[in-house]
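K.L.:
The structures considered in this document are given below.
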Structure I
Amino acid sequence: MEHGDKMADLLAYAYPWVKSFHVVSVIAWMAGLFYLPRLFVYHTEQTDGSARMDGAFQTMETKLLRLIMNPAMISTWLFGFLLLSTPGIVDWGQPWPWIKAAGVIALTWFHMWCAARRREFAEGRNTRTGRTYRMMNEVPTLLLIVIVIAVIVRPF
């Protein structure tokens, strides 16, 4: 048996575990992507120049990003690549994996956008309003809808 066959067999055997950890990772990542912009809304609208409140929001935002969102994003990508490497799972001749890939790249962009906004808050340079963060808070929801429909319904 060749090395490639052994790897394919291992990936096929581990598929349910890899898929499970991928879903758990996505849920954790999405929770952070939903919550961090909401924290930005509150940070913008409720600090009123209070250093104590500003510090509390910065602590929450930093811990959410570094301890939950970053590891969840990395594990989502890692388990996703393992799923892609499993023979027979993805047919790149179909539109759905391309739509999902575009959605995941867009979610990653949004994650990086949020990280940049967190740095601006940390440096005292936020210029965006609560309304802006409320509107941006809809981005991950819309992308999630597209990704789930593309993967499960596959209407495209």
Structure II
Amino acid sequence: MTISLDVNGERHTVTASPDTPLLYVLRDDLQLNAAKYGCGLGQCGACTVHVDGNAVFSCLTPVAATVGRRVTTLEGLGTAEKPGILQQAFIDEQAAQCGYCIAGMIMRAQSLLSYNPSPSDEEIRQHMQPNLCRCGTHYRIIRAIKRASAVLANHQNKGDAT
């Protein structure tokens, strides 16, 4: 079946079964490799992307469920040359050790900051709970989210567009 998708603001047409996991289409058809296959059961969060701004497990989301909706991957937040605010905060806080979970962590954190730009530590912990980091960089991840929150608040106070 031919399926039309809006991914990172661009229109893509793929041929896939409607029940194909979004993760497979992103990685195999669109070569967007930031989202990782972790468990395939929605228990680790390595595959987290946004659908209409909400964090979802792309390993569990059928591609057909994204038709007519906006899909955003880590690649849609910034580039290596010009990282987004949250990506830069993760770099500055050295939040990645092995890096496998980081794309999913950033995407989940981005969804938090989009509706709560100034979360408490407890709100961060609660929101990030579905995503696992086996390397134990949780404290650095929390610091990165707090750093991004502060940068966003500074931009907002100055009236900058983010």
Structure III
Amino acid sequence: MKLNSIGLDAQKSQELSNDLNALLANFQTYYQNLRGIHWNIKGKRFFDLHIKFEELYTDANMKVDGIAERILTLGGVPQHTFKDYIDNSKVPVGKNVTRDEDAIRLVIDSLTELLVIERRILEASDVSNDEGTNSMMSDFISEQEKTVWMMKAWLAEEI
């Protein structure tokens, strides 16, 4: 087994880097969705949701940077073109979303997809003994589960 400069199996680190690139592509789509609903939201809940969506896209932007830096730490190269993101994203794309309930549903659906990817990375990073990636995924999952719960509560839906 060949170790990389941070003491992890080089092959497993490359595989995790690939998985993180998939997460990066999906996070970029999620981020862009949040920008769109922040800009385009209409209705009586505009003021509250406009602020909430800004909070969420600011957080997503920080996570995008963290994911890219983790890819680099593992020795990979973060994807950085829109084509890469489009080709590798499963998060639904929200276009011209203006209604409050549609916007909240888009956030939930996006986070649900991100959580699937993050849980897969969490498991792989655990097997690879990659505490850095594991910790990052664990933190993301905890935050996003709470956001899904809150968004579902806003819609008056059960988890």
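Each value in this text was obtained by applying a stated rule to the coordinates, not by laboratory testing. Every value quoted in this text rests on a predicted model; they were computed, and no experiment measured them. Cβ atoms are built from the backbone, for glycine too; each structure is taken alone.
K.L.:
Of the structures labelled I, II, III, one was used to calculate FRET efficiency 1/(1 + (r/R0)^6) of positions 98 and 130 (r between Cβ atoms, R0 = 35 Å, to 0.05), giving 1.00. Name it. Show your work: numbers first, answer last.
P.N.:
Working: I: 0.50; II: 1.00; III: 0.25.
The correct label is II.
K.L.:
Thinking of I, II, III, which structure, once semi-axes √(5λ) of the Cα gyration tensor in Å is computed, gives back 32, 16, 12?
P.N.:
On the way: I: 37, 17, 11; II: 27, 18, 13; III: 32, 16, 12.
It traces back to III.
K.L.:
If you don't mind, there's one more thing I want to ask. Check the numbers for FRET efficiency 1/(1 + (r/R0)^6) of positions 18 and 138 (r between Cβ atoms, R0 = 35 Å, to 0.05) across I, II, III and tell me which is largest.
P.N.:
When FRET efficiency 1/(1 + (r/R0)^6) of positions 18 and 138 (r between Cβ atoms, R0 = 35 Å, to 0.05) is calculated for I, II, III, structure III comes out on top.
K.L.:
Where does the value 35 come from, among I, II, III, when relative contact order in percent (Cα under 8 Å, 6 or more apart) is the thing being computed? Walk me through the numbers on the way to the answer.
P.N.:
Values: I: 35; II: 22; III: 28.
Clearly, the read-out refers to I.
K.L.:
Quick check: 11.8 is what I get for Kirkwood radius over Cα pairs in Å, for residues 34-81 alone, calculated from one of I, II, III. Which structure matches? Present the calculation step by step, with values, prior to reporting the outcome.
P.N.:
Numbers: I: 11.8; II: 11.2; III: 12.3.
Corresponding structure: I.
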